[in-house]
Structure 1
Amino acid sequence: MSALAKIILAHRYLYFVLTEPVISDAEYDQLEKSLSSEKRESLGVGSSLESSYSDEIKALAASIQKRR
């Protein structure tokens, strides 16, 4: 999985699970557009289930939060 895909998943975790987004919808849309459509489809849709996200993604989300 690419670094960009992990960042997108971390932002999904912040938005859907923690309900604490740190970027705007427009900024998130720009991230999504940066991925090719094939890679974007492989990420699926966001989930509100914490178990849907790996520990790596959760840790990345925590580091993103700290930077904001």
Structure 2
Amino acid sequence: MTQLTEPEWIFPFENMEVGDSFFVPTLKPSPMIYAIEMGAKRCQVRVKAFVTSKDGCLGVRAWRLN
């Protein structure tokens, strides 16, 4: 039996301007917010991530703040 794992996420922080955002569809928004915030910290950028929906899909949207 194979174990399912989460994919390796690559977030576009370096290519984002202040005010840009991206959406990640997920059924587990809390771990995704944590992953986004830790990725932003490593890239030394500030983001605001929150749970939302897009086209009927639950997910997380992250906005670059600085």
Work out the source of 1.01 here, i.e. which of 1, 2 gives that when Cα Rg over 2.2 N^0.38 Å is computed. 1
Can you tell which of 1, 2 yields 50 when relative contact order in percent (Cα under 8 Å, 6 or more apart) is derived from it? 1
Test item: helix-only ellipticity at 222 nm (-39500 (n - 2.57) for each DSSP H run of 4 or more, over all residues; to 500) calculated as -7000, pick one of 1, 2: 2
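Quick note: the coordinates plus some simple rules give every number you see, no bench work behind them. Keep in mind that this is a model prediction, so the values were computed, not measured.
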